[in-house]
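Heads up, there are several structures right after this.
Readers should treat all values here as calculations from the given coordinates under stated rules, not as data from a laboratory. Computed from a predicted model, the values in this text were never measured in an experiment.
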Structure 1
Amino acid sequence: MGLNTPLYDAHVAAGARLVDFGGWDMPVNYGSQIEEHHAVRRDAGMFDVSHMLSVDVTGARVRDYLRHLLANDVAKLKEPGRALYSCMLNERGGVVDDLIVYFIDDEWFRVVVNAGTRDTDIAWLKSHAGAFGVDIKPRTDLAMIAVQGPNARAKAATLIGEYATAALALKHFSGRELGPYFIARTGYTGEDGWEIMLPVGAAAKFWADLKAAGVAQCGLGARDTLRLEAGMNLYGNDMDENVSPLESGLTWTVAFDPPERDFVGRAALEALRKNGVPRKLVGLVLEDRGVLRGHQKVVAPGVGEGELTSGTFSPTLERSIGFARVPAATGEQVQVDIRGKLLAARVVKYPFVRNGKALI
């Protein structure tokens with residue numbers, strides 16, 4: 001038995017197929033994974049993401065601390081509630097974790113980290129906290145439910161009473177405490193929606209009420225196909241502690257300016273830039289029949305070899321898509337080794353799908 005979220009009993013009652021994910025027993029699907037995927041693209045779906053961890057970081061020097069710890073720069077966050085996506089790096093420039101950080105006030109930021117790395121992340125956060133005098137508080141009292149899709153906010157708003165108007169006014173990539181909720185207009189699907197943090201004891205009823213409001217229950221299977229279509233990295237697949245963000249399609253998340261900001265991992269990234277980044281993360285669309293999967297070999301003619309980091313059948317595009325880490329000089333056509341056969345694939349700019357529309 002793995003760890004359980006506050007919604008575990010609801011998943012069991014709904015007949016979900018449970019799998020181990022980062023040490024947690026999580027629903028991979030409740031029936032048809034493709035139908036769950038389409039529910040999010042076309043209407044509204046919900047995901048239990050309580051296995052992820054909210055961490056409150058507080059103190060007079062909290063901004064200095066996060067400017068040192070994160071590759072992106074929280075100095076960009078000037079309006080309370082605004083959020084920032086960033087990698088947290090080790091000294092070698094590898095990714096300890098990717099996360100979202102919310103600016104609540106001058107002495108309080110909230111960080112949301114991944115499930116499989118939560119213990120490592122807490123240890124890493126605490127190991128750097130002493131010099132800045134900040135407090136690290138894991139919010140294990142909070143559950144989190146992601147409600148995603150073109151109709152997701154409207155349906156969820158019917159359940160939050162007096163807070164609905166303020167929640168519906170939230171800008172993209174921002175969050176706000178509203179009564180018992182922390183509601184953020186963020187997500188991992190390429191669709192509009194909210195990620196809602198609420199007390200553990202209130203999660204089961206809120207989940208049931210969302211279901212009654214017409215929001216589909218969705219599992220990790222649909223979450224993975226949705227995030228890949230949306231061009232979003234998965235920690236442990238597309239980047240990890242041995243790979244830099246510069247080789248993971250995440251250069252845009254690294255703030256090299258101002259040059260005097262000395263964040264953890266900066267020296268390693270600067271050396272990589274100076275010497276030339278040898279690999280890049282690209283999107284692939286399979287042109288032959290087959291399915292792209294992680295760890296398949298990619299052959300770039302005349303250049304070298306790479307590897308699929310993520311791959312799936314896209315329900316929206318009805319084609320096989322993936323991410324691959326390949327030599328930097330890779331061109332527009334590659335081949336993928338699928339069961340001993342080299343099949344043709346096209347290199348494309350991702351995201352593949354956003355807001356329900358195909359982009360390739």
Structure 2
Amino acid sequence: MRLWLDKIASATANVPLRRDARLTPDVVAAEGYIIAGRVHGEKTVYNQLEDIHGRMVTVHDGDLIAGVLGQRNALHGYSGYVPDTIRVGDTLQLLNLGGVIGRCTSHNPDVGQPFDVEVLGGVLVFPEFEDRAGVPAHIGMNAVTAPEGPLPAVPVVYVAGTCMSSGKTSAACRLVRQLAKRGLAVGACKLTGVALRRDTLHMRDYGARWAVSFTDAGIVSTTRATAVRVARTLLHHLAQAGAEVIVAELGDGLLGEYGVAEILSDPELSSRATVLVLCANDPVGAWGAVQLLRDRFGLKLDVITGPTTDNAVGTRFVREQLGLTALNARTHGDELGEFVAGRILARSAEQRA
């Protein structure tokens with residue numbers, strides 16, 4: 001079957017797709033496989049799709065789209081999974097802006113019900129010359145890989161958060177900017193979360209020479225089982241590319257289901273935390289994160305930013321009650337960058353000594 005696609009989601013970016021798509025009725029019901037579907041319904045909120053260029057395009061009733069099968073477990077969005085079997089004509093849902101498609105089990109009232117997607121078939125690609133049969137497209141094709149062995153000794157700045165939408169990408173971007181202004185070759189990555197190019201594109205805009213995410217490693221949505229492997233792959237990749245320092249955003253919250261805790265629990269990955277930045281939504285979250293990182297992971301925070309530092313009340317709490325540095329990324333981005341750069345230099349000197 002041939003089909004002209006109106007929109008191709010960014011989650012498919014590892015696999016170069018044409019608008020003139022070839023489909024198979026035999027859909028592989030597993031994460032990472034690319035399917036085509038017809039959108040049903042109209043929405044006024046959460047009604048966009050990120051295309052392969054990173055542009056947000058409005059989704060309309062009847063649009064023919066290519067997206068990726070995957071799960072999502074978002075506190076402020078949709079939750080869903082990939083069914084065991086998928087047939088042409090089945091109805092699934094669009095679970096995120098990046099084009100992840102699955103069966104929705106829960107939604108947040110702020111984003112409304114998700115778009116329904118009528119399954120039209122699996123998308124085929126033709127990697128072999130003159131191959132007319134084709135193979136089901138999967139985002140593991142052309143994925144970033146890394147060699148076995150210990151991680152290179154490149155300083156890593158981890159940016160973690162108490163929850164999604166706590167300012168992690170904003171803080172990471174400002175850190176990238178300040179470190180790049182100092183002449184460093186900065187690599188940036190998003191280690192956990194659900195497929196969306198927006199955050200890594202922002203990191204590039206702010207000066208990262210290389211910016212990758214778990215999607216580049218062939219993963220639609222990280223889990224407790226995949227997060228450590230993906231993190232190792234991306235850090236290896238950036239170090240091999242030439243990064244002198246890496247800013248690594250840990251998408252979602254410390255206690256979410258995308259594998260942040262597993263990364264921080266991994267001895268080698270946690271030992272690479274030259275600087276640990278926390279984005280906290282409120283003072284209670286900041287207090288809890290300090291306790292959690294210390295007691296469960298044996299880690300100490302360097303600085304707290306995010307909404308809890310938006311004014312003097314939260315900043316004062318962090319400094320006086322928690323005894324930590326508080327610097328707002330939006331209003332004091334230069335100072336935050338100076339602070340982190342100073343920590344990197346000091347700890348690198350300690351290691352050499």
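Quick check: 27, 54, 19, 1 is what I get for P(r) over Cα pairs in 10 Å bins from 0, in percent, for residues 263-310 alone, calculated from one of 1, 2. Which structure matches? Value 27, 54, 19, 1 for P(r) over Cα pairs in 10 Å bins from 0, in percent, for residues 263-310 alone corresponds to 2 out of 1, 2. From 1, 2, which structure was helix-only ellipticity at 222 nm (-39500 (n - 2.57) for each DSSP H run of 4 or more, over all residues; to 500) = -5500 calculated on? Attributed to the structure labelled 1. 1, 2: which one has Cα extents along the principal axes in Å, for residues 111-286 alone, as calculated, at 54, 42, 31? The correct label is 2.
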